[in-house]
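Enquirer: Pasting the structures in now, so scroll down.
Bear in mind that the values in this text are calculations on the coordinates, not laboratory data. Please read all numbers here as calculations on a predicted model, not as lab measurements. Cβ atoms are built from the backbone, for glycine too; each structure is taken alone.
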Structure 1
Amino acid sequence: MPKAHNYETALEWVGNTGAGTKSHSSYDRLYEIKISGKPSIVGSSDPNFKGDSSKYNPEEMLVISLSSCHMLWYLHLCSVNDIVVENYRDVANGVMNENSDGSGEFTEVTLFPVVTISSGDLEVAKSLHQKANKMCFIARSVNFPVKHQVQVLAN
């Protein structure tokens, strides 16, 4: 039987400027994410949708969720395959298409991990990215491809 894990979060809209949602321009898109025992995160919608560009938006958080989940699985797989990772960085890119009715969907996310290893097989280190993608809880949950353009460097 699969083991179930539960994740509880709280979200509060903090963008009421006094008129509520009386009109499309009468409110801010600011919200606060609260998770017990952790610092709050203030977010907004994408600036293309009247959001605050200095705040995290849901689209960015989806892309970084994929990137960080992949990294964590990759590091684990390297550790159990005698590959010593000294540095890992990723600049991920997500493509979302907006439809004429205002809806939209992500069509792909591409991760660009650059990994430096000090010990272990370089080819195995490269191949573990595919396994990390298959193991990543977030990548397994989305309905679009998560691609990888990987660089693994020997230190």
Structure 2
Amino acid sequence: MSHDDSAFMRTFWGVIIGLTVLMFVIIVLARWVSGDQAADPANDPRVLAKIEERIKPVGQVRTGNVPTATASSGGAVDAKGTYTSACFACHGTGAAGAPKLGDKAGWKARIAKGNATLYKNAIKGFKGMPPKGGRSDLSDGVVKAIVDYMVAESK
């Protein structure tokens, strides 16, 4: 081995050892500056809060009794409000051939069949309309009140 090769090897190993020592110094300083919190991220309250936020449920399941509005409960039924929340999607837009609220021509033949037929079709379902318009939580009395509201608005 020549003099140049041994000088290179000494310099090479000196740089490697110096970088290794520098790396350990940086690691020790980083742990000292950050304290013990960085040592165990599983117990960090900020990390735990972010985990809880990411895994929280999107919705909730209701397992109790669902309150229903009834016409016989002594209170007045808000037929217009219930129509807006339960029936407007089809009867406000005419979707699936549903007669629009206020469309006298569309309702004329239906009204001529009588309220009993309209009540039956609304409660049991008719053609594309599911029973109670898909709102099984509504009582028959509320459905009848909504039918009365729709007929009154469409005469």
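Enquirer: So if we calculate FRET efficiency 1/(1 + (r/R0)^6) of positions 7 and 143 (r between Cβ atoms, R0 = 41 Å, to 0.05) for every structure here (1, 2), which label has the highest result?
Expert: Max of FRET efficiency 1/(1 + (r/R0)^6) of positions 7 and 143 (r between Cβ atoms, R0 = 41 Å, to 0.05): 1.
Enquirer: Quick check: 19.4, 67 is what I get for Rg and Dmax of the Cα atoms in Å, for residues 47-134 alone, calculated from one of 1, 2. Which structure matches?
Expert: Of the structures listed, the value fits 2.
Enquirer: Comparing 1, 2, where is relative contact order in percent (Cα under 8 Å, 6 or more apart) highest?
Expert: Biggest value here belongs to 2.
Enquirer: Match the computed value -18000 of helix-only ellipticity at 222 nm (-39500 (n - 2.57) for each DSSP H run of 4 or more, over all residues; to 500) to one of the structures 1, 2, and report its label.
Expert: Only structure 2 yields this read-out.
Enquirer: 1, 2: which one has Kirkwood radius over Cα pairs in Å, as calculated, at 18.0?
Expert: Clearly, the read-out refers to 1.
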